[in-house]
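K.L.:
Next up, some structures in structure tokens.
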Structure 1
Amino acid sequence: MNPTATGKMKRIKVIHIITRLDRGGVTEDTLLTVKGLNRKRYGVKIITGSFTGTEIEVTLIPEMKRVINPFLDILTLFKLYCNIKRERPVIVHTHTSKAGFLGRWAAKLAGVPIIIHTPHGHIFYGYFPFLVTKFFILLEKFTGFITDYIITLTERGKEEYVRYRIGPPAKFIPIYSGIEKRKFAPPPTSPLSSLTSYPLPWGRGREGEGRKWGRLNREEKKELGIPSEVKIVGTIGRLEPVKGHSYFLKAAKLIIADLRFQETRFLLAGSGSLRKKLEREAISLGIKENVLFLGWREDIVEILDILDIFVLPSLNEGMARVILEAMLMAKPVVASNVGGIPDIVEDEKTGLLVPPGDFKGLSEAIIKLLKEPEQAREMGRRGKEKAEKEEFTADGMVKKIEKLYERAINEKRVG
């Protein structure tokens, strides 16, 4: 049934619940979904524990935080229940672990007909000690019973949830994180070799200012103190243990030890609890002069633009939308063979995959692409072709989520 084909169908109220709306892929996924849903069919609200710089109206429950605090968590559960009971939505759609657990149970207690959860990855390995992980898996299994559908970011993510017996296969629906392609590539009328300007959505300039594409970004390199001829290998993400940045630094040391690549620079864009520790590690490894810690950057497009190789050494990833962003910029990718990454990076075709935690293998893969620039460029070209498919776009993601909503509405005979 097409809800837009008739004016007789009532508007469906949907509440999205997310622990925090901050910088990062989870927030962007959620906001793209909320903004993209058909407003003639869906009335959408967001409940969150904190937010920064969003134009979307939100309901704030400041007690909802990532850290476990029994008192605050019970208070959050009560406030979520009161908000949901007052709004009376047909669908509650939760995001991430904490909001997913509390939000789903609040929705169940409030009598919500349809409960959908997007974990944006999982915590089955790479995050917590063994016993803590087992406890969280048990909670996820328990909460799975009251969940109508769980959206995984990849087919491999679905397989992992089924393998950990969180629920039957039919409960899991793979939907890729969607990317706004226009942010990462010039318009079709402007080939990469041209100097045509077009509005830059992120960056140091004001909205509507243009930038030059298809040339070595000498100004960007100069600003970072990097000679124009020097190769740059970079990674983007939170500086947290699960992201594997320590292995990136150890790989950098092995690469720099090769005289052919001793001038190579290694960029880490992102903030997090490990920054000071990683800076000390770069010093102890003797590679301080080759490593740049950029902190959190708004100009991700510009950072990706100056990279020769993008690296993601994570120990666990749901999908890693930043890989898609790098691929849209035609960058060859070296990444861990973990989580949903192999669904995005095709080994030896759009990039190279290495075992998680294997810094020697990571260095060998990066050196291979540095030694073979033609192969690296071809991988970048193929990656760009793949990332431009509709299934990886924001519109494609929203269409699939709407299709799932309608499926659940028909099954429950509501709306």
Structure 2
Amino acid sequence: MNKLNVVLRTLPALLFICSGLTSAAPSRYFTYDAATLAQTRSRVAEKNSPLLPAYQALLTAADKALQEPVLSVAQKTLLPASGDKHDYYSFGPYWWPNPDTASHLPYIRKDGKTNPDSKTDATDSTRLVRFGDDMRVLGLAYYFSGNRAYAVKTAEMARAWFINRQTLMNPNMAYAQAIPGIVEGRGIGIIDSRVLIDVMDSIELIRPADTLSEADYQAIKRWYGTFSQWLLTSDNGFEESNWHNNHGAFYDAQVVAFSLFSDHPDVAKQQMRVAMLRHLTAQIDRQGYLTAETERTRSWHYTQFALSAFQRLARYGELTGVDLWNSAIDDHKLEQALTIPARFIDKQAEWPFPELKFEPQEALGNLLAATRAYPKNALFREKAQQMSVAYPDNINLLTTTAPLVR
């Protein structure tokens, strides 16, 4: 796609911005900040905008998503212990059918050898990732281009996942990361449902298109409210909430985001306080390192991954009155943690921890969010600009308050 085509595809967004049309169903903004996103949309529409490569990458991904089939947990070929195809189901990748029993149970562990069924459509883990990815780019593509086709597809996929009785997912993760014949599901599987945050945000972005009825919208909100309650009251949720690493941070992010979306602000604020008092202070040391992540073989990657959860939480803190950006309990600070990727992003050889595959651009989204949160920090501005030039087609450039690290 050449620059002329990209500019032509930006024209609907210009009309969308300038029309002044209002809708009975305006978007609400949670992970995204309305003013920041609107400013970015205006910049995309500028002649020779440096954001055009990222915008082109977004449209390319969204156009691909338009051609994808509608996804559902009911499409899997293996079933969880409940026997209900509507229950999300995944199992540990290193667990295999037992060759010594007629039932092939209990599964046995083959360390380092991935069972392909754990990464195929036989279970739901890769399907949920595709659903989250498609919903994210479709919602954003509608917002930036004004092309209603993206909103139509977003709504169609949302109805299948959350509303249609033949295809919906039950609002729990009780059978995530199961070990067949040993345990029906584990709390660590809740990390998979973090992608539903981006799904929630896209549902809000398409509301002005009126492709979801009010009844459908309210049904989706109820689904999220039920799921949030399951996170807070289930044994699996309790287990996940007690991890002092990226699992715990993303658990907090999910509870807060889903509570805000489902109109339970008091629950969201309470969980924000938990995140600040328990997880931020426990996970970030006084030098800014996330010690549970730096001990891993992919320490750089998991540091960025965990920081992306904390940055989303800090954004939700803007909505709940809990200031995570500037929290300094016992001298544990998010800003200090964000200086770590800024210091090492172009000094791979000096990164003092194990890393099998050092990828600098994994820090881009975090640096962009840090620049917005700490505008006086020259280091953040310098490194964010440097990485923006190095990776001009990174979609994180369009979503400053919602860094994505896979």
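Here, each number is a calculation from the coordinates, and none is a lab measurement. All values reported here derive from a predicted model rather than from experimental measurement. Cβ atoms are built from the backbone, for glycine too; each structure is taken alone.
K.L.:
Any idea which of 1, 2 comes out highest on percent of Cα pairs over 39 Å apart? Could you put the intermediate results ahead of the total?
P.N.:
On the way: 1: 21; 2: 17.
Between 1, 2, the highest calculated value is found for 1.
K.L.:
Any idea which of 1, 2 comes out highest on distance in nm of label points 7 Å out along Cα→Cβ at positions 78 and 254? Please list the in-between numbers first.
P.N.:
Working: 1: 5.5; 2: 1.9.
Largest value of distance in nm of label points 7 Å out along Cα→Cβ at positions 78 and 254: 1.
K.L.:
Could you figure out which one of 1, 2 the value -16000 for helix-only ellipticity at 222 nm (-39500 (n - 2.57) for each DSSP H run of 4 or more, over all residues; to 500) was computed from? Mind showing how you got there, number by number?
P.N.:
Numbers: 1: -12000; 2: -16000.
This value belongs to structure 2.
K.L.:
Between 1, 2, which one scores greatest on distance in nm of label points 7 Å out along Cα→Cβ at positions 38 and 262?
P.N.:
Working: 1: 6.4; 2: 3.0.
With respect to distance in nm of label points 7 Å out along Cα→Cβ at positions 38 and 262, the highest-scoring structure among 1, 2 is 1.
K.L.:
Also, I was wondering about something else. Can you spot which of 1, 2 the value 0.90 was calculated from, given it is FRET efficiency 1/(1 + (r/R0)^6) of positions 158 and 334 (r between Cβ atoms, R0 = 35 Å, to 0.05)? Mind showing how you got there, number by number?
P.N.:
On the way: 1: 0.90; 2: 0.65.
Attributed to the structure labelled 1.
K.L.:
Here's something else I'd like to know. Can you say which of 1, 2 returns 0.70 when FRET efficiency 1/(1 + (r/R0)^6) of positions 238 and 342 (r between Cβ atoms, R0 = 25 Å, to 0.05) is computed? Show your work: numbers first, answer last.
P.N.:
Numbers: 1: 0.70; 2: 0.10.
The correct label is 1.
K.L.:
May I pose another question? Consider the structures 1, 2: one of them gives 3.3 for distance in nm of label points 7 Å out along Cα→Cβ at positions 222 and 318 as calculated from the coordinates. Say which. Intermediate results must be reported in sequence, preceding the final value.
P.N.:
Values: 1: 4.1; 2: 3.3.
Only structure 2 yields this read-out.
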